[in-house]
1. Which one of P, Q has Kirkwood radius over Cα pairs in Å, as calculated from the coordinates, equal to 18.7?
2. Consider the structures P, Q: one of them gives 11.2 for mean count of other Cβ atoms within 10 Å over residues 23-30 as calculated from the coordinates. Say which.
3. One of P, Q was used to compute Kirkwood radius over Cα pairs in Å, for residues 103-198 alone, and the result was 14.0. Which label is that?
4. If helix-only ellipticity at 222 nm (-39500 (n - 2.57) for each DSSP H run of 4 or more, over all residues; to 500) is calculated from each of P, Q, which structure is the one that comes out at -26000?
5. With distance in nm of label points 7 Å out along Cα→Cβ at positions 7 and 159 computed per structure, which member of P, Q shows the largest figure?
Structure P
Amino acid sequence: MTRGLVVRRSFFFLGFLLLWLVLSTAHLWPPYLFPSPVQVALSLAKGIRDGTVLIGIAGSMWRLFRGYIAALVIGLALGLILARVRPIKETLGLLVMGLQALPSICWLPLALLWFGLNERAILFVVVMGAVFSIAQSTEDGIRNTPPVYLKAARNLGARGLRIYSAVVLPAALPNIVTGMKLGWSFAWRSLMAGELLYALPGLGHLLTMGRELNDMSQVLAVIVVIIALGLATDRLVFGTMERRLRERWGLG
């Protein structure tokens, strides 16, 4: 990260906080509806001290991790099958394409009817929210492998699984990583929607408690935590993967 980028971002966020502070002190809205950044920071600090925020983060991340890993395994396998078996692509592939366009929150009523109001229902929504974007991106990456790569590999003696491990999967990795990133964001949103309805230790439940107690400071503090976790995941995990891919392909 260059020094100029750090300076620009610092000025942007300082300006954003200053605007927020000015609006809150102008009393255009009641303080309980539009708290100042100081009130939100104090609420966040209180949640960290008493452990509620940390427990919420741990609960949500563990739930998200389990659902996302399941979606990743299923999505990669499904994408590979769709890319290589034409009859399945022409039938099941159409269904997958349609389900990918379905908002993940639409799975919640179905999950509640099937599993009841419990953690399994939330995990189901997380998996269904992520799996189809991963499958679609995997399929696209494999199907868009340049034919010249495959011809060169066969001319060099590669056959069977060796072609997939040495040529197809490396060429499809940019698409697969994009699908993984999209799947993570969809899983995160699905999880928050599910936790808003069920009293499980998690960030979504903290949002619900803040709403029921009319505590806007807590609501905004939890939103800040959710944004921070999303940015950290994007930068530390997917950003690292994308950077290494660009270096591997000589693009960065």
Structure Q
Amino acid sequence: MADLVTIRHLSKKFGAHVTALEDVTLDIAANAFVSIVGPSGCGKSTLLRLISGLIPATSGQITVAGETVRGPIRQSSMVFQSPVLLPWRTVLENVFFVAELGHKKPSTLRGRALELLEMAGLGGFEDHYPHQLSGGMQQRASICRALLMNPPLILMDEPFGALDVLTREILGFKLQEMWGANRNTVLFITHSISEAILLSDTVVVMTPRPGKISEIIPIDLPRPRTIDTLSEPRFIELAARIRSHIGTQWEG
């Protein structure tokens, strides 16, 4: 499988005294779901912003689809921890927003938008406004927005971090289903070890700041993964392996 994203000897400093990332080298295969886990402050979100081109690297190189990242890239969509929906727009209009930014006519993408909303469990809510939805429903709408233009790369920065445990578990399984239908390359930041294992083909474990890659762990559990996967011996082994890098600093 060809690599969509390549990162070579990437470092990022903020000012003279804070090194967020140091000498990170990583390949992300096309159509893969890759999670990055690590303690707070290890540079996970910084890495996502560097890949998207929102901030410049101090040193090193990033390429996406063979092109060197020198500024904001068009081959990706971002999902943040907060849904960031426009309150004066309906759910469907919020999903269309990314099409408008790309100078596409929403009418040409109506069928896909409705299909994504149905897949996300939001069928019948397309004319509702964000304040009429729960937090989990709002986040599902933001994921639909990210998927609308079918970008090759989707960057997700702790998208379920603000949700309760039960809701984020439900959304994790829903995201697995939606990713399986589209197979975009996903780079997913999370503090939850269980979430990372359930969703991912590969889990990248990072050290405390300055963030370095501690281990890259292939997740060899069969798909689709269900609630029963959590009790499988291999799942428990993988969770213990990831947790061994993090110790008692973090639970997930």
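We did not get these values from a lab; they are worked out from the coordinates using the rules stated. Treat the numbers as computed from the prediction; the structure is a model and nothing was measured. Cβ atoms are built from the backbone, for glycine too; each structure is taken alone.
1. Working: P: 20.9; Q: 18.7.
It was calculated from structure Q.
2. Details: P: 11.2; Q: 17.1.
Among P, Q, the structure yielding 11.2 for mean count of other Cβ atoms within 10 Å over residues 23-30 is P.
3. Label of the source structure: Q.
4. The correct label is P.
5. Details: P: 6.2; Q: 1.9.
Checked P, Q; max of distance in nm of label points 7 Å out along Cα→Cβ at positions 7 and 159 sits with P.
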